[in-house]
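Each value in this text was obtained by applying a stated rule to the coordinates, not by laboratory testing. Since we're looking at a predicted model, the values are computed, not measured. Cβ atoms are built from the backbone, for glycine too; each structure is taken alone.
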Structure P
């Protein structure tokens, strides 16, 4: 399963809008996810990838693609969902 597929799966598990979840979907506008829903999704992402997302990163998350990009660039998550070897 790709990183994108894993993120979409977590969002579907924590959202009522299961079919409309795509990379370009806006969490609020397209999926109707409110602030509580965002917290549930962030908690699900943290659990799925064994990370803790810093609060300062939260405002930048608007779309599903934003989550994927943040996981790759800020948290070093690779395609298999593990951490990249950054030394």
Structure Q
């Protein structure tokens, strides 16, 4: 073995606890960051879907409202009366 390799192995053995602690901390940070990103993405998808569904439901409710309108049937009754007079002749 070369001297550099021996020195590297001694350094690794000497700092093994600190290195493992740093690796665990970095892993925990990565996992936490991934979970937060996933939560934000899922929350955004849910919020967007909720907005679209509520808009769609509001449009459906607006379309379902019954429209009432007044119709003047006096011309129709007058026409019916004229037909009845003509049939009597």
inquiry  = Ranked on distance in nm of label points 7 Å out along Cα→Cβ at positions 16 and 56, which label among P, Q comes first with the largest value?
reply    = Q
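One of P, Q was used to calculate helix-only ellipticity at 222 nm (-39500 (n - 2.57) for each DSSP H run of 4 or more, over all residues; to 500), giving -30500; which?
Values: P: -13000; Q: -30500.
Derived from the structure labelled Q.
Which one of P, Q has mean projected area of the Cα convex hull in nm², as calculated from the coordinates, equal to 13.5?
Details: P: 5.3; Q: 13.5.
Going label by label, the one that fits is Q.
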remark   = If you rank structures P, Q by distance in nm of label points 7 Å out along Cα→Cβ at positions 48 and 72, the highest one is Q
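Please compute mean count of other Cβ atoms within 10 Å over residues 24-31 for structures P, Q and give me the label with the greatest value.
Numbers: P: 15.6; Q: 10.0.
Once mean count of other Cβ atoms within 10 Å over residues 24-31 is tallied for P, Q, the winner is P.
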